[in-house]
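> Before anything else, here is the set of structures, which you'll find just below.
Quick note: the coordinates plus some simple rules give every number you see, no bench work behind them. Note that the structure is predicted; figures quoted are calculated from it, not measured. Cβ atoms are built from the backbone, for glycine too; each structure is taken alone.
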Structure I
C-alpha cells in the first residue's frame, strides 16, 4: 500500500520502516519532549497523511519502550 504523505515541515524525516518485515513505519518529530509516567503530550509530526478508506492510522509507543 502506498500512503500519500505531505510534509508540512520540510525538515521532518519521512516515515520509514526500520527493518524489512516491520508492521509499522517509524514516525519522528523535530520536537524534543520528555513525557513522564502517566502523562500525555500532543507532539506535532509535521506531516499530513491521507489514510485510505477502510484503514486506520495509529500512533503507538516503540516496542522497546512499551509498558508490559
Structure II
C-alpha cells in the first residue's frame, strides 16, 4: 500500500496532505496514464501492489515514473 504526495517535506498529517501540490499530482497522474500505468485518480487514495504484479510490471512502472517526473 502506498500514497503519492507532491511536497517538499514528508507528509505525516492531514494538514500536510492538503497543502500538497494537487496540480503536480494531476500532471503526474495523466503522464502515467499516457504511459499505460493506472493509478488512483485522486491524491488521497491508496495504491496497492499485489502478487499479480510481476517484476516486469514493476520495472515498467518505475521506468514510466522516471519518464513522467521529467
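> When mean count of other Cβ atoms within 10 Å over residues 14-21 is computed for each of I, II, which one produces 12.6? Provide the component values of the computation, followed by the final result.
On the way: I: 9.0; II: 12.6.
Derived from the structure labelled II.
> For the read-out log10 I(q)/I(0) by the Debye sum over Cα atoms at q = 0.12, 0.19, 0.23, 0.24 Å⁻¹, a value of -0.38, -0.96, -1.29, -1.35 was computed from one structure; give its label from I, II. The partial results should precede the final answer.
Values: I: -0.38, -0.96, -1.29, -1.35; II: -0.33, -0.81, -1.10, -1.16.
It must be structure I, since only it matches.
> State the single structure among I, II that was used to calculate distance in nm of label points 7 Å out along Cα→Cβ at positions 6 and 22, giving 1.3.
The value was obtained from structure II.
> Can you tell which of I, II yields -13500 when helix-only ellipticity at 222 nm (-39500 (n - 2.57) for each DSSP H run of 4 or more, over all residues; to 500) is derived from it?
It traces back to II.
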